[in-house]
Structure I
């Protein structure tokens with residue numbers, strides 16, 4: 001009897017541990033093309049201490065560089081994605097390269113598409129947060145632009161029309 005109860009307790013512990021999921025602080029955006037465009041993809045955000053790991057996988061881009069930003073509103077309903085608002089900038093900083101301390105919270109490195117129109121990006125960014133505070137990206141949007149970002153023109157880097165947009169949701 002003791003052995004049977006012990007076996008049941010061990011089995012219950014194993015099942016309990018197997019069904020527990022670790023607490024993950026992640027968010028994801030599924031990007032869809034704006035009117036007349038083909039760009040689409042997925043961007044994931046993973047909080048790692050004071051950094052957020054951003055991983056993007058896109059297709060349907062023209063070869064070359066494209067501006068890539070978090071925008072202030074989680075609304076991609078307009079055909080041109082203008083409903084997403086401007087760059088996410090809760091700290092009131094100028095637009096700049098993501099390696100610059102004084103920049104928009106939503107400034108990210110450019111996406112660079114290969115000859116087939118595919119782009120991948122992995123970057124760690126220090127200003128973004130997931131689920132916490134003024135710099136929380138959940139409920140905002142990710143936008144890919146047609147042109148490269150010059151990282152100097154205010155307020156948005158002269159990166160042209162919006163070709164893809166997706167709302168950032170908690171994973």
Structure II
């Protein structure tokens with residue numbers, strides 16, 4: 001059995017894409033996943049599964065969530081080993097310790113091309129910083145996310161990839177759940 005984390009994109013934002021975490025856990029259990037738990041209401045699912053790769057699990061969860069819960073959303077699935085590697089690869093060690101609420105990890109559906117990363121870096125107009133490593137973008141918002149012009153829509157359009165982000169506190173809590 002392999003431990004996984006699955007991040008749902010854009011759920012439980014106001015009245016948009018409501019996904020009850022109890023319903024998500026029950027769905028995962030019906031799909032044969034074990035040791036299922038969720039973290040917060042933002043769509044963080046941790047579980048064990050055997051015999052399937054992350055891409056297949058993503059497709060299964062997307063299809064079954066739409067069918068069972070009536071919500072169409074993207075899932076970003078990583079193994080516990082991948083997640084630990086991502087945490088270790090964080091290029092913003094100072095911000096990790098001093099301001100983890102303004103450090104975000106964005107999981108992407110595909111690794112962007114180098115030119116796309118340069119285009120994103122060129123589009124930054126404020127004090128934000130970004131480093132992309134494969135299918136993960138590390139983002140620092142020193143002045144907060146809410147007023148930043150470095151939005152998810154801008155990031156996705158420049159990188160040519162869809163994603164979902166979590167702040168560093170959540171990333172570390174998920175690592176604990178995966179252990």
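Every number in this text was worked out from the coordinates using simple rules, so none of it is lab data. From a predicted model like this one, the values you see are computed outputs, not experimental measurements. Cβ atoms are built from the backbone, for glycine too; each structure is taken alone.
Tell me which of I, II gives -11500 when you compute helix-only ellipticity at 222 nm (-39500 (n - 2.57) for each DSSP H run of 4 or more, over all residues; to 500). Write out the running numbers ahead of the final one.
Numbers: I: -3500; II: -11500.
Of the options listed, only II reproduces it.
When you work out relative contact order in percent (Cα under 8 Å, 6 or more apart) for each of the structures I, II, which one comes out largest? Could the numbers behind the result be given before it?
Working: I: 28; II: 24.
Across I, II, relative contact order in percent (Cα under 8 Å, 6 or more apart) peaks for I.
Check the numbers for FRET efficiency 1/(1 + (r/R0)^6) of positions 48 and 128 (r between Cβ atoms, R0 = 35 Å, to 0.05) across I, II and tell me which is largest. Kindly include the intermediate steps, with their values, before the conclusion.
Numbers: I: 1.00; II: 0.45.
Looking at the calculated values, the largest one is I.
For distance in nm of label points 7 Å out along Cα→Cβ at positions 72 and 104, which structure out of I, II has the highest calculated value?
II
Which of the displayed structures (I, II) returns the greatest value of FRET efficiency 1/(1 + (r/R0)^6) of positions 88 and 160 (r between Cβ atoms, R0 = 25 Å, to 0.05) on calculation?
Top value of FRET efficiency 1/(1 + (r/R0)^6) of positions 88 and 160 (r between Cβ atoms, R0 = 25 Å, to 0.05) goes to structure I.
Taking Kirkwood radius over Cα pairs in Å, for residues 112-151 alone as the criterion, which structure among I, II has the greatest value?
I
Taking 27, 17, 16 as the value of semi-axes √(5λ) of the Cα gyration tensor in Å derived from one of the structures shown (I, II), identify that structure. Mind showing how you got there, number by number?
Values: I: 38, 18, 14; II: 27, 17, 16.
Comparing all candidates, it corresponds to II.
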